[in-house]
Structure 1
Amino acid sequence: MALDAHRIPEEPYYRPVAGEVALFEAAYAARMPMMLKGPTGCGKTRFIEHMAWRLGRPLVTVACHEDMTASDLVGRFLLDPGGTVWHDGPLTQAVRHGAICYLDEIVEARQDTTVVIHPLTDARRILPLEKRNELVQAHPDFQLVISYNPGYQSVLKDLKESTKQRFAAIEFGYPDAAVEAEIVAHESGVAAGTAALLVRIAASSRNLKGHGLQEGVSTRMLIHAGRLAAQGIALETACRIALVLPITDDADVRDAFSAAVSAAIA
């Protein structure tokens, strides 16, 4: 069957936090376009993977970037031995066959590229393929989902209001300490006490957001540190490799954060 390769065969682990599963199920029942808002590494992608599995739908994921064109999304004519042949892009495949299409970090894409999704996000639910002179009516099971990190927005790189207002939104953040420690322990394999310690370290970094750090330590980074520790790497070394060095290039901030990590582990 079409898009079988995009089906998720096993349940991805996801720990619900605030009713977001029920909210998304209701949105999918209405085929409502959805925006997942929140900081990097807080679980947006894992959530949509879990929901695609839960709903039994293929998931077509597109990692957006500034060089992405509308043709990268909808498709293009390509030469092959038989002549010039049209190849559907990932968005068109999802529209035709009823997948969930997930545009990851859509703010990274050029605004003239993202306009192509507008006819899919209102009552029309169509995708115009201008190069083929074709209007593709969205499959009844199709849903469009985007992710968006408001912390990275700027005057030159932000979603247009005409795009934002086409979506309902679920806001994600880092869960409370006990839940985050549970997630870190499950995903990394470290003991509960070690996971709780890593979460405390993350909390101290998040307090520095806007005061030397653009972002605090994410749950994803904590899982990386935990996996290193589970492989026998000393916890302080694991934190330096997975938390301190990736999060900043400022020597003073790095030294201060390293000192905080050392004090927490001591």
Structure 2
Amino acid sequence: MSNNKHLGHQAKKRFGQNFLHDEGIISNIVDAINPEPGDNLIEIGPGLGALTEPVIERAGQLSVVELDRDLAHRLRHHPFLAKHLTIYEEDALKFDFAQLASAEKPLRIFGNLPYNISTPLIFHLLSFKAQVKDMHFMLQKEVVQRMASGENCKSYGRLSIMTQYQCQVIPVMEIAPEAFKPAPKVDSAIVRLVPHKTIKNPVKDIKVLNSVCLAAFNQRRKTIRNSFKKLLSVETITSLGIDPSLRPENLVLADFVRLANYLSDNPVTSKND
């Protein structure tokens, strides 16, 4: 039997499918999510229902976003789960999660995210943070480490800054490849993201913060003066209280916020020489 087949379903590489089958791990993940009746729960990529079924047992109702039409069909005709599910057969990267939220019932999103699209999907989900109570995701262990990393670490970068600016990042547990079929070639981890209710030091434009991070970490071994030479002068960087001889990984979140806010107030205009 193919190692890529689980419960009669052939895992599809293009969707990055790896199905959880370890009952102990599944139980621990559901405990971490802690679903309760009345929660506005949304699962991304329910797959074969490893998390779907125990979450429904606790909460009673669940919305799911599933791109694979075979898996969506399977859930739609499931003898026990179907009546408890609202199924959106759509691409989570393009899905408007705000349509499922309300002021009384903020979103609680969870899922075993496809590792090949995890970073862009996280950025898409963060755009709905105002409607979200919390998120729990299974990701590649390295991605969770990057999300939670602090300054002066090799794993610190754009994902760290953009996630931590918007959310509290809490690594929950690590999971070995053997918990999946087929087994991925990397270790996995669960992370909890809780959007900040208020941001004490807000950026004027989050897109500018993202652009600053891209410029900084595009060539992370360069010093700040070289990373930003097309955006900011050495004098300006110094005036913002930042040592231009530092590397991007040495700057704290507040430094990137100051740089972004300066550029929001003083946008760089292209010049035709």
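Quick note: the coordinates plus some simple rules give every number you see, no bench work behind them. What you are looking at is a predicted structure, and each value in this text was computed from that prediction instead of being measured. Cβ atoms are built from the backbone, for glycine too; each structure is taken alone.
Structural remarks
- Computing relative contact order in percent (Cα under 8 Å, 6 or more apart) across structures 1, 2 gives 19 for structure 1.
- Parent structure of the calculated result -9000, given that helix-only ellipticity at 222 nm (-39500 (n - 2.57) for each DSSP H run of 4 or more, over all residues; to 500) is the read-out and 1, 2 the choices: 2
- Of the structures 1, 2, the one that 20.8 was derived from, the read-out being mean count of other Cβ atoms within 10 Å over residues 59-66: 2
- If FRET efficiency 1/(1 + (r/R0)^6) of positions 107 and 171 (r between Cβ atoms, R0 = 25 Å, to 0.05) is computed and equals 0.75, the structure in 1, 2: 2
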